[in-house]
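Just so it is clear, none of the values below were taken in a lab; they were calculated from the coordinates. Worth saying up front: this structure is predicted, and the values here are computed from it rather than measured. Cβ atoms are built from the backbone, for glycine too; each structure is taken alone.
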Structure 1
Amino acid sequence: MLQRRASRILLVEDNPADVFLVSEALRDSGIEFELRTAPDGEEALHFLFDETSRSTFPDLILLDLNLPKINGHKILQRIKSDPRTEAIPAIVMSSSGAPAEIARAYSEHANCYIRKPSNLEELFGIILAIKSFWLEIVQLPDSQRSDSQYDA
């Protein structure tokens, strides 16, 4: 029987409480996942572009915009301008609901923009929706999800 490998998720978030809550919501959702976190933009870019092995690109990036060192907009621009990472879904999760902020993220090719929820129940619902759509329904290019995602 074919088994799907765990989804690799990169969470770029500087608030430890938000990191904890998202990781708990992921666990509760039933997603089989490997979570890598980056507390600032510099570490996120290092993980994506400076490490020697690129066999571990994430399947999905959850990205805050307000980050120390390098902000989320610059990260998004870099991800979407590099052929190795442009197909990785980049989901912006920000506390800002400002129309200009939302428009800017989409102009930088965010795959979607989600306003951070105000309570835990909403967060769990959002994570379930992300799981359903981005990790179960969406078909990614072969370069993003290779045959190596399945184990015998």
Structure 2
Amino acid sequence: MMSVFKSMQINTSGLNLERLKLDVISTNIANVNTTRTEDGGPYKRKIVLFKENLVNETNRLSGANGMSSEGVKVTGIGEDVSEFRMEYDPSHPDADENGYVAMPNINMVDEMIELIKTQRTYEANVTALNTSKSILKKALEISKD
């Protein structure tokens, strides 16, 4: 059985995930032209890794055990393993002997699409959270009468 508080907890976990995704996307966009990092070589696109946060729970009505979702859980921040972009720029200090520069594996169009999708998901979580708060408030008003 899901309580209003549990739905709020699920939405909060979604909000935290989407905020982190926005931070990572912003970092990717900021590093779209970074050809030299501390590790050597171009910046590698970062991605947020996450999974559903499942827990064992006993149903209060039936007594049956089962899995229940508590939202999402970040498992880490990984690196995109796709190939670097090669751009011809013989005047660049990081150009190879043929004049090509290894550029980050970031596609700005994909990052912007991901940014918009993340913003929309964040907004959806805010709407769901506000709906849960409204239901709780209405339940409190009803219980006063």
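Can you spot which of 1, 2 the value 30 was calculated from, given it is relative contact order in percent (Cα under 8 Å, 6 or more apart)?
Derived from the structure labelled 2.
If Rg and Dmax of the Cα atoms in Å comes out at 22.4, 81 when worked out from the coordinates, which of 1, 2 was used?
2
By the measure FRET efficiency 1/(1 + (r/R0)^6) of positions 6 and 94 (r between Cβ atoms, R0 = 25 Å, to 0.05), tell me the structure among 1, 2 with the highest figure.
Structure 1 gives the largest value of FRET efficiency 1/(1 + (r/R0)^6) of positions 6 and 94 (r between Cβ atoms, R0 = 25 Å, to 0.05) among 1, 2.
Determine which structure produced the value -16000 for helix-only ellipticity at 222 nm (-39500 (n - 2.57) for each DSSP H run of 4 or more, over all residues; to 500), calculated from the coordinates; the candidates are 1, 2.
Considering all the candidates, the number was obtained from 2.
Have a look at 1, 2 and say which one yields 13.8 for mean count of other Cβ atoms within 10 Å over residues 110-117, as calculated. Each step should come with its number before you reach the end.
On the way: 1: 18.0; 2: 13.8.
Among 1, 2, the structure yielding 13.8 for mean count of other Cβ atoms within 10 Å over residues 110-117 is 2.
Any idea which of 1, 2 comes out highest on FRET efficiency 1/(1 + (r/R0)^6) of positions 46 and 118 (r between Cβ atoms, R0 = 35 Å, to 0.05)?
2
Just checking, which of 1, 2 has the largest value of distance in nm of label points 7 Å out along Cα→Cβ at positions 22 and 78? Before the final figure, lay out the partial values.
Details: 1: 1.6; 2: 2.5.
Evaluating distance in nm of label points 7 Å out along Cα→Cβ at positions 22 and 78 on every structure, the highest lands on 2.
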